[in-house]
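These are the structures, in structure tokens.
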Structure P
Amino acid sequence: MTVPPDRTGLYLITPPRIDNPYEWVETLEATLDAGDIACLQIRLKGLDDDTLMRAIDVLRPPAQRRGVAVILNDRPDLAFESGCDGVHIGQEDGTCRQAREAIGPDAMLGVTCHDSRHLAMVAGEQGADYVAFGAFYPSDTKETRHHADIDLLEWWSKLFTIPSVAIGGITLANARPLVEAGADFIAVSGGVWNYPMGPAAAVRLFDRLLREG
């Protein structure tokens, strides 16, 4: 997941539930083809390991064929085995060191740091490849217990080279302030999949917004 030069990258998160990955993959492919997407996070909750692995086997290849990094949410133990490019962990998913041991030295490791400068600095010291701040806005995708202020992105971008990801309730209507504050990536789920004109249209518009800066 390389930071695009002179622009913010789009970090796409799957819907929290996909009833039939074999049918939905066509929607995914059309969405991936609609614009420049840096990363796809597979975030599917409540599945047993076999079902999750089958879903990954369907969703991962189309993204990787397009040069999109695939990150698995929460499961360092399955990220390497499933062929993903990395893992994203929360504060309750073990330490960075434990995750790194599970995924190996070359895979990407992202860490949720909520609204905490301290957690972000610790993650950076322990080898995280990116830190995620949020939620910046109310989200329909997941419950938000932490609210991050935009000046957190400004502070991080001025002092550190580790990329930052802004997350939480981001839509076409509210993304620009996060871009202007220095977020290296914006993570979007509902803002794409629930867009009234369809997810491909949303990605095209996000692509335009991020290129304009």
Structure Q
Amino acid sequence: MTPQTGRSPRLVIALSKGRMLKDTIGLLKRVGICPPGLSPEGRRLTFPLPNAGGQVILVRATDVPTYVEHGAADIGIVGHDLLLEQMRDVYVPLDLSFGACKIVLAEPTRKERYPSGPLRVATKYPNITERYFSEKGVAVEIIKLYGSIELAPSRGLADQIIDLTETGETLRLHRLRVIAELVTSSARLIVNRSSFRLKYPHIQQVIESLRKAALCE
């Protein structure tokens, strides 16, 4: 990924498939770097960047920080929740102010079980969960799940959950109530640290374009 003399270096931008992709596409369109054919409904994973000689790649949201940290992508857009969970060594220059949601602690509105031992907490954020309860001096058993976290209390798997929510509707549907808000999350722009040095003028141009577009939204 070393810049070529007399030519703009290829920039690779990693985007996450899933809930934030629609808003991400809208942002890229406003700054004129959205590849033709990029769509939340599509199945392609790579797209050439218009007029830039680079590429957009689509990966799992949880993998975006890994691609950027290791230099497989120069730039990425990912939720703040994943950055807090993974603690990757990346530069985070910009809050893009979309994809707002919260990581919350929730429990059943009517408790069927009162724990005699450590509190059991189901989550896909074990590191955030461990830090939260450690700061409070509370012993917990953390149960790592990859989806359908809201089902865990009703099936007797956990006493509480820590999960991401936008409106809280899914929690209410499963008869759960929020008892604490841990952090507010939104989309963040992340940059590989080596790429930022080697391709500074081009990456900084992207950062400033996205900053202006985000502020105008």
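Since every read-out is calculated from the coordinates, none of them should be taken as a lab result. It should be emphasised that the depicted structure is a prediction, and the values quoted were computed from it without experimental measurement. Cβ atoms are built from the backbone, for glycine too; each structure is taken alone.
Comparing Cα Rg over 2.2 N^0.38 Å across structures P, Q, the highest figure is found for Q.
Quick check: -11000 is what I get for helix-only ellipticity at 222 nm (-39500 (n - 2.57) for each DSSP H run of 4 or more, over all residues; to 500), calculated from one of P, Q. Which structure matches? Source structure for this number: P. For the structures shown (P, Q), mean count of other Cβ atoms within 10 Å over residues 34-41 is largest in P. Ranked by relative contact order in percent (Cα under 8 Å, 6 or more apart), structures P, Q are led by Q, which has the greatest value.
For structures P, Q, which has the highest computed value of distance in nm of label points 7 Å out along Cα→Cβ at positions 18 and 202? When distance in nm of label points 7 Å out along Cα→Cβ at positions 18 and 202 is calculated for P, Q, structure Q comes out on top. Given that P(r) over Cα pairs in 10 Å bins from 0, in percent, for residues 66-169 alone, derived from a single structure, equals 13, 39, 30, 14, 4, which label among P, Q identifies that structure? Of the options listed, only Q reproduces it.
Quick check on the output: 12.8, 37 is Rg and Dmax of the Cα atoms in Å, for residues 26-105 alone, derived from one of P, Q. Which one produced it? Write out the running numbers ahead of the final one.
On the way: P: 12.8, 37; Q: 13.6, 45.
Answer for the origin of the read-out: P.
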